[in-house]
1. Starting from the value 16.9: which structure in P, Q was Kirkwood radius over Cα pairs in Å, for residues 70-213 alone calculated from?
2. If helix-only ellipticity at 222 nm (-39500 (n - 2.57) for each DSSP H run of 4 or more, over all residues; to 500) computes to -8500, which of P, Q did it come from?
3. Taking 14.0 as the value of mean count of other Cβ atoms within 10 Å over residues 110-117 derived from one of the structures shown (P, Q), identify that structure.
4. Given a value of 2.8 for distance in nm of label points 7 Å out along Cα→Cβ at positions 78 and 94, calculated from one of P, Q, which structure does it belong to?
5. Quick check on the output: 19.4, 58 is Rg and Dmax of the Cα atoms in Å, derived from one of P, Q. Which one produced it?
6. In terms of mean count of other Cβ atoms within 10 Å over residues 6-13, which of structures P, Q is highest?
7. Could you tell me which structure in P, Q was used to calculate Cα extents along the principal axes in Å, for residues 150-221 alone as 43, 36, 14?
8. Tell me which of P, Q gives 68 when you compute percent of Cα pairs over 12 Å apart, for residues 62-101 alone.
Structure P
Amino acid sequence: MCRLLGWVRQEPISVEELLGEEGLEGFTALTRVHGDGWGMAWRDEEGTHAVTSSDSAADDERYDELVRRPLGKAGFVHLRWATGGLPVRPENTHPFTDGDYAFAHNGHVSPIADLEALLTPATKALLVGDTDSERYFRFVKQCIDEHGDLETGLRHALGRLLKDFADCSLNALMLTPTHMVAIHVNSRATSPRQGLRDLFDDEDDVPPRHLSEYFAMDYRTEEEGLTVVSSGLDEPGWTPVPEDMAVMIDLETRAVTRLDPVMALQEEALQES
């Protein structure tokens, strides 16, 4: 379970510029829950870059440096809250990468063994960590490669995952050579309310909307581009992302292509009937 922040803009921009100083402080303060590592990915003229750390972002000078630098026109930040039983170590820290693809997940897909069973032997050989999130990424990338097309591969992957893991959260951000993909699919997922209550003596200290809308995502559109963020920033100006929706945002034109994972699931069922 984690927090996500992603952007696509006309010009390179820093996280500090995106959120403002107060917003950046609020986002970083979410490490009170999501302090099991952090990572960033961004894309510039040289390609996709990624940095990860298994330390808390609040205590890491590298994080503080990078969020204040205009790294690229598109990118994302991930703050990790490790799913129970999964160790906090570099191999389990998001984003996961494959060439110019970078991926970060907020949620859980279980059983992990069933998820891994969707992978081909060649894809399994690429795994380095223990997480469901890495296996989720590898399945999505496997489908994109098999279909030879980003949109078709995504539709197939999300439809299959909804079919097999309907009660899980697939919330994720993925950076590709041409698009940012934002996935908000979680309508049947169970929020970690008890785990949150166990972290705080007073429920009033739990970050905003974590107990009521843990898997919610919001977006903000401006002339310069689009920003998407997980719940937790108690600020005006954000619009809720609709349930069970995924979009592809073109990095050059910033045009948005909407994907419908539920429809993909229905189409797959019709093909099998």
Structure Q
Amino acid sequence: MEVIMYIAIFFIGLVFGSFFTLAIHRLPLHQDITHERSYCPKCNHKLSFFDMIPILSYIFLKGKCRYCKEKIQTKYLILEIATGIIFVLFAISIFSGEQNICQETIIYLVLGILYITALMLIAGIDKENYTINTGVLLYELIVITIYMFYLYMVQSININRYVIYLLVMLVLLANDTFYLKRRLKNNYVIQLVLLCIMMAVFTGEVSILLTVVATLLSIAFSKILLKIFKKKSKRIPVAYFLCSMNIIILIITNFLALGGYNG
């Protein structure tokens, strides 16, 4: 039964990954991501159902658009597979120490997938456009708020510090949406602070400290690689590294029960 469950989660991850490829392209362009059908970015031809089956469509179409024969970027396939693997690893990190699958673990799995979804969208958009999408931050705030309510109702935690976190996040998000964009040419740093607070709420303070350290090391390592291969140094997508490291730390701490899920 566990194997079947993990296979199902992997396929759910593939579907989410396919959605991510669409959302990462459209959100910065302020295009609809729910009602408008997918289309080829080269010829703008709307895709059929059989053009959008994760992995299989890429294989059967030999990595090319059915209509214009333009090559489909490999990064889309990689993102689909990576999302499936991440979802499975996250599920294993939750259920590996559980003798019985209970309602609490299922709820945490769902909330965790929704949380990881926001991180992957933020990471993908930042890597491509060096910006953090405010709409995705708002979605992440909603997930975090639901998670805090879940902790209070199910695990009877002390809600006071989470209320403070929530108030700070609301203030930062409101400033980012209604004030800072008018005053600042770049509010990227404020958005990073907001993102870190959200991570601290969901993964715990220990995990966010580990995430920041891992992010700094990853950025330093990437800069070294750029120098070794004599490539021009571009802007650093800090949110991309931050989200990627937080997903990794979340899964690891769930296994070790340091700052993630502790049942």
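FYI, it's all coordinate maths here, none of it is from the lab. Given the structure is predicted, the values throughout are model-derived calculations rather than measurements. Cβ atoms are built from the backbone, for glycine too; each structure is taken alone.
1. Working: P: 16.2; Q: 16.9.
Computed on structure Q.
2. For helix-only ellipticity at 222 nm (-39500 (n - 2.57) for each DSSP H run of 4 or more, over all residues; to 500), the value -8500 is produced by structure P.
3. P
4. Value 2.8 for distance in nm of label points 7 Å out along Cα→Cβ at positions 78 and 94 corresponds to Q out of P, Q.
5. Q
6. Details: P: 20.1; Q: 16.8.
Top value of mean count of other Cβ atoms within 10 Å over residues 6-13 goes to structure P.
7. Going label by label, the one that fits is Q.
8. Matching structure: Q.
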